[in-house]
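Scrolling down, you'll hit the structures one after another.
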Structure 1
Amino acid sequence: MASGSKGLHARPTALVLAGGAGTRLRAVVADRPKPLAEVAGRPFLSYVLDQLVDAGLRDAVICIGHLGEQIEAFYGDAYRSLRLYYSRENEPLGTAGALRLAMRWVDSDDVVVLNGDSHCGVELSEFLAWFERRSESAALVALDRDDLARFGQLRLDSGSRVRAFEEKGAMRGRGWINAGIYAFTSSLVRRWPTVPLSLEREVLPFLAADGGLPAWRAEAEFHDIGTPESFAVAQRAFAAERAGLLILDRDGTVIEEKHYLADPERVELIPGVADGLRELSARGYEIAIVTNQSGIGRGYYDEAAFEAVTARMLELLEREGVRVQAVFHCPHAPTEHCGCRKPEPGMFAAASEHLGFAAHECTVVGDKACDIDLGRAVGARTVLVRTGYGGDTEREGTCHPDFVVDCLGDLVGLEGTR
């Protein structure tokens, strides 16, 4: 795991609290731990992990308890670019006790803590950069809310330090609430005993009383799934933010077609692609790339070369403000008759299930007949691009896309069209 010091801008390790029993939510989700409850087609925890990836973190320890084996089985040892570790409580330790137990997986100087059953839409990287610049051992995110009725209030002084935690329901009207996001030095957390201990009721009030708990003030959406009512609100909110899933071919669609490309230095984005995808992402579309890579099966290059090319593509896209949620590839030669090589549906199923979209919510985009045939077979919208081999594919007339566009960037004009 990553290690270093604040002065060297080391990445903190994330600790995600996902061990609660979820008693209040059992009326609607009884067969799984609360963080795996599906919200807008995805486990709620995936939204939290996305936030960690977006902040550039590399390591996360998930603190599990009740039905925690389901979380471990679902995510395994990685989520996107995030390495995952699991810290299991054999008996309830409370939130602070669970964090202390998880420190056996940590060798970074700082940790950032999030709840696995709540999501706050702040820029996590900005909070961590703010904490890194300060000589503090602890900090939290404070959210401005119009109505405090459902929340406990933070009392902040003029220097944005927490002075007190008011009980839930004690105050109404506008005020500051605890967003459930914290930063601590690892040395502070290691001083806590590994015994039942509450972060919210014991540790944080002690730090506040001692004057050692600064707050980073923010305005952002906040959702939790602690009750059936808040779970329903989160369902509506996240569904509204997700417009659909773009399932894109790679070579000839996103990057310039270069036969059996194995050199990352030769990767070039097709003009207009980044601008179009950035706009579609802003409108709520998620992006997955599915690509046939028979060069691996034919022995022309290996998995490492494929990964290097893909990493370069993702780097170029991220520089342009485009984030790809997932990449899937088929390494097999056509003679292997696998179930993942397009137009077979294996990669489509993997991408749509991983990101939680039904087929009718997906748009398959590519420059070859196999892309269009795949989309039509599964019931997705299909778009042929004229880049790459797309011009030849259009002239051959062997497939029947719903739309044909000059390049991927032109998808913006198709939004909302079926």
Structure 2
Amino acid sequence: MVGLFRVSWPRLDLCQDTHRRLRAVKEAARGGIEVLPVLQSREEMVSTDRLIKNLQGIDESAFANEAERVRVRDALFEALRKVQSPWDIVWDHIWVSGATNASVKTLIDAGVFKKWAERGGSPKTCEKLADLTGTDELLIKRMMRQLAGQHLVIETGEDIYAATPWAMALASDPALSAVYGEFYAQLNNPMFKSLPYFLGERGFENPTDVNDCNWQYWTKTSNNLFADLSINPAMANDFHAAMQCHSKYNLTPWPEVYPTSTVVKAIEPGRALVVDIGGSKGHDLEKFRLCHPDIPDGSLILQDLPDVVKDVQVDPAISAQGYDFFTPQPVKGARIYFMHNVLHDWPDDSAIKILKNVAGAMEKKYSKLLIHESLISRVNPLARVTVSDITMMACLASKERTEIEWGEIVENSGLRIVKIWRPPQSVESVIEVELR
């Protein structure tokens, strides 16, 4: 059997070294070995070292703004894919993600990140982390090695680790660490695992029925996602935490996309300023309030299902109201009706019903509807939008929409699109809508 090996020579001088390399190839060939010569010059090696050094010098503080950071992040990811082998990619998908998520969840539950942060986040030995949390030192070592291999913590010596901003964020932001909890365990992980089997059994047709989709397939019940959230407090808590993080970390705040000062100037006394439909815990209204701190108390209305808003803590400017958006909108003639990531949860027929209920409460030439959602570009859509699209398919038989698809459901609801406010490199846009 012919062997195969790769030979690499520093190419000091091509003319004087050519015969030596050819002689080595011939001798190897006589021995039944196939040789794949790799000619690497000293300049090429220096260039590689320089590239690696430059990459190692990158951090989040190096960018003037978020848009620039996102551009570089996406370019680095594209470059990574170019240097990865097919097996590298398979390894990341199947082994690395699972091992890393399991390690992170274990360390969160053991209290490692919290106790670490309480001690200032300075470098700690695994023995010390185990002592702080009352856990097994060998277990902590194995989990920390996995995180260090993914550059999530920094190894500074044998069994000594320094915290990264990510590690400290898990301690300082309970919502961020909650995403690794029941949101991952009971929602994202199992639904993605079952999706290809569900689609295969349904003849690989695009799903469109929220009550007969992958969610029912893997849970083995007739409930849809929202019904299950209503009876599973642990999953519901972590779901809302994930939505908070999605808004806080992944998205451009809507007052930075849409000129909200024009809304405040045009308000009529005694009317609601902004009605946030399906607004969860009020994080989007809080962003608006911080931009306009002088608005009257009660002028912002937070609407969501009664169980979601019953114990919500909000500023006096915000009034919480239990509401099901499949019923007529009770607040009439508001200046702005706002929906953030509501309609992507629903197939077109349901989305149109929701929009018609909003349209029925709007006042012509005064009220506007602002839809803060992702748009799928026709060419080279953003990766985070396509991930969200498959997520919607997996849990709700819904989707992210293209500009054309948004236009269709808006028109079919008695409304029209005035303008789409779309910042560069942003996951989401604000679609400005009014009555036809």
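Readers should treat all values here as calculations from the given coordinates under stated rules, not as data from a laboratory. None of these values were measured; they are calculated from a predicted model. Cβ atoms are built from the backbone, for glycine too; each structure is taken alone.
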Where is volume of the Cα convex hull per residue in Å³, for residues 135-334 alone largest, in which of 1, 2?
1
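From which structure (1, 2) was distance in nm of label points 7 Å out along Cα→Cβ at positions 71 and 303 calculated, if the value obtained is 4.0?
On the way: 1: 2.8; 2: 4.0.
Derived from 2, not from the others.
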I have 4, 16, 24, 23, 16, 9, 5, 3, 1, 0 for P(r) over Cα pairs in 10 Å bins from 0, in percent, calculated from one of the structures 1, 2. Which structure is it?
2
At a computed 3.7 (distance in nm of label points 7 Å out along Cα→Cβ at positions 95 and 399), which of 1, 2
2
When helix-only ellipticity at 222 nm (-39500 (n - 2.57) for each DSSP H run of 4 or more, over all residues; to 500) is computed for each of 1, 2, which one produces -14000?
2
A value of 0.70 was computed for FRET efficiency 1/(1 + (r/R0)^6) of positions 55 and 239 (r between Cβ atoms, R0 = 41 Å, to 0.05); which of 1, 2 is the source structure?
2
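To test your reading of the models, identify which of 1, 2 gives 4, 14, 27, 26, 17, 8, 4, 1 for P(r) over Cα pairs in 5 Å bins from 0, in percent, for residues 151-214 alone when calculated.
Values: 1: 4, 14, 27, 26, 17, 8, 4, 1; 2: 4, 14, 14, 14, 12, 11, 9, 10, 7, 4, 2.
Structure 1 accounts for this read-out.
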